1. Suppose helix-only ellipticity at 222 nm (-39500 (n - 2.57) for each DSSP H run of 4 or more, over all residues; to 500) works out to -14500; of P, Q, which structure was it derived from?
2. Of the structures labelled P, Q, which one yields 0.50 when FRET efficiency 1/(1 + (r/R0)^6) of positions 51 and 163 (r between Cβ atoms, R0 = 25 Å, to 0.05) is computed from its coordinates?
3. Taking 12.9, 37 as the value of Rg and Dmax of the Cα atoms in Å, for residues 27-90 alone derived from one of the structures shown (P, Q), identify that structure.
4. When distance in nm of label points 7 Å out along Cα→Cβ at positions 19 and 99 is calculated, the result is 2.9; to which of the structures P, Q does this value belong?
5. Which structure, out of P, Q, was relative contact order in percent (Cα under 8 Å, 6 or more apart) calculated from, if the result is 34?
Structure P
Amino acid sequence: MRKLGEPERAAPTLVFIVGPPAVGKMAVGHELAKRTGLKLFHNHHTIDLVLRFFPFGSPPFKRLVSEFRRRLMEEVAASDLPGLIFTYVWAFDHQSDDDAVEKFAAIFRDQGGRVVYVELECSVDERLRRNETEFRLAEKPFKRDLAQSRTQLLELDAQYQLNSKGRFDGRDDYLRLDNTELSAETVAERIIEHFKLQVT
């Protein structure tokens, strides 16, 4: 509860950056964080932590990743931080992913916050190139087995629908961008302009 005389806390912002593996979510999030002061929480912060203990996709892995993400978001949404940038591989053909996205968004909405979505699309060839960039491998240790990482990327593409195909086009809170030919810096600037995000 706010004490008498204390300034009102600004409502937090959650920027969801979604798209298939190696589309550039983390790189864009990094540039966006530098410009807005929002903290970057990329999906491998939790994935790589839990992979040290449990195999990918196992029940303990799923529970822990989900719980760590939920708790961190709750703390950020209730804090004095301006908000969060969260990257996520959204399987648009799975209701469970729709539900997970909505649950994360509700954490911020329940605090009076704003939630916006950025979907990135990119050619497979460019994603395979980005999958081996120095920045990605430095931030995501479990991607350093390049052969396995490449195989996983292609298998996920074959198994899931990882772009929305325009499902949310026209919504004020949703921006879909093809960033095959765009730098992370350019995409970040477009996001800021489109959603009129505050810059630091």
Structure Q
Amino acid sequence: MTTHKPTREEAMSLLKEYNKTENLLKHGLAVEAIMRQFAIKYGEDSDTWGIIGLIHDLDYEQFPQEHCTMSQKILKEKGWPEEYIRAVASHGWGMFNDIEPQTLLEKTLYTVDELSGLIIAAALVRPSRSLMDLEASSVKKKWKDKGFAAGVDRAVIEKGAKMLGIDMAEIIKESILGLRTIAGELGLEGNPGSN
């Protein structure tokens, strides 16, 4: 099968074929939005970055024990480019495989995957329930509270930030900007004037 550059529609339809949970679909959208934001910041192809962000957890719902491995198999069968397949697999580095993130895209995905969950959790506990008035400083405060969003692996985010050589506050700020572009889809537009 020949490889082709996948479209966002193909990625979305594949994601929905393997994932029925609304939270997993929203997580895909969240990581896509953040990846697009970073691609624009770095002058990279936002479609490629976004699609990889959208599809990164393709196998998670159906194959949690083989996370990242089944995604590679499925994407290969669908004729996806090696660059996409490797990037998707690399976000599982140290947890599900030994495919170390090497490109700027891979390092960014590795960093923002977990971070997206922390930011969304921080927005949900605001009086406004909104991303629109969420600042990086609020997320950093929540970061220090280990009981808050305890499922978020902060060590992975820190390792990713170190690989990228970017200050954590900057990564959080850019991630929030990316998430704001889809706040409505995430149900996090809230009512910023309400606090």
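We did not get these values from a lab; they are worked out from the coordinates using the rules stated. The structure displayed is predicted, hence computed values, not measured ones. Cβ atoms are built from the backbone, for glycine too; each structure is taken alone.
1. P
2. It traces back to P.
3. P
4. P
5. Values: P: 34; Q: 23.
The structure behind it is P.
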